[in-house]
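Pasting the structures here.
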Structure P
Amino acid sequence: MKIVRLQTNDDEQLTALFKAFHFKNHELNNTNFLANPYNYLFVAYESSEPVGYLFGYELERPETKRPIFFIYDIEVRETQRRKGIATALIEAFMRVCKEKNGSEIFVLTNAANSPALNLYRKTGGVRENEDDVMFVYNITQTGS
């Protein structure tokens, strides 16, 4: 297995990832996303085929010079699960956090998502509050 951080001009690899994971209704944002040094897209490859990915972000905070990092999405093909791929993706992201003197990485999931809970615990994540609740604001543009 090979873990690669996609960079600017890795459009072909990004398109292959979208096809492999059947991204629906996507509008390619390769240029902006991959060019932004605060955006991270790690892809796991087996025999040059994408088998997993992690989208993450580096976030600045007004009260500290140390950034925090956010895992927005992590996925492994169903046929490739339980082979350490998700763990390797998180470890690659953790290395970046350490290199950039980050203070923490956080990730959100559902209490019912046992595989995710197990993965995050296994890789050193700590659930700080049992009562955390996430709200989502769905912002859509309509007509005009």
Structure Q
Amino acid sequence: MSLRLLARDMEESDISFVSNAWLKSYRGAHFCAGCPNELYYIQHHTLIKDIWERSNITILCDEMDGDQIYGFICYEVGEHLGGEIGILHYVYVKHLFRSLGLAKGLLEDVQNQTGIKYWFASHSTSKLKHLAKDFKIEYTPYVLLIK
């Protein structure tokens, strides 16, 4: 599969996609086990909106059609953590486009642009383990408390 990729900042028209993808894909995470759906969707949506206010979100889309989204990354440059440390909140790639290295490419692009050398991850997913092998990523939800 040959994709023409463009990484761009999130636009207002992307908010619904990012929100839905994040909430639905994270619903099965161990962190949320046992939480009723009504509580999870309301409370976690509130949490990610708070994260967005202090974060960068990069959308990975088709180069010719910016509405064809393949995935996204949400992160913070840890200025308060020395600048070389980043907070990785979430990386998402649509199912059809997984195993193509898109999440890895998003992380590499962010590292190249920001100089981040080490990551704290606020959300743990099954895919995070695979990325942690190639990047210095340590899961700790407590970075959500840093503002």
Structure R
Amino acid sequence: MNAVRVINVLLAGMMTGGLVMVMVAVIPTFHRLPDELAVILHREVDHYIDVPLPLFTVLTFLTAIPLLFDSSLSSTSKVLIGVAAGATVVVAVSSHLINRPMNKRLRSWGDRFVPEEYATLRRRWDLAHAWRTFAGLVALSCLIAALING
């Protein structure tokens, strides 16, 4: 079961690392560009993130489940893993219900036309991403604390 714990933390690290990188590097880049270019860049970046990020998120959750039933773990570790699993669900739900539909809307626009709704959409996307990044950080922190706890 120790291998599952290590894999779980690594997956959470990849999930959270991707979210943090978007937060600290990609989003500020979008804000510095003209809207037309920001939309194009968003579509391109999303194309490459759309497969690995959901995969890391789902696998983080799935590898946490057997740990909840591991009799060798302390109750504190199990609570931390449970919180991490819940936070991972927040990442998944936010991504699926908020960010992904907005990404689909951006893809439906032409390359040179940016509707007036873009500014509102951008703020909502950024806020939803901030929440899912926070949830990812909570998940990763809890899993590391559970690993250290034993």
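For which of the structures P, Q, R does the calculation of semi-axes √(5λ) of the Cα gyration tensor in Å return 35, 12, 12?
The read-out was computed on structure R.
If helix-only ellipticity at 222 nm (-39500 (n - 2.57) for each DSSP H run of 4 or more, over all residues; to 500) comes out at -8000 when worked out from the coordinates, which of P, Q, R was used?
Considering all the candidates, the number was obtained from P.
Since every read-out is calculated from the coordinates, none of them should be taken as a lab result. Treat the numbers as computed from the prediction; the structure is a model and nothing was measured.
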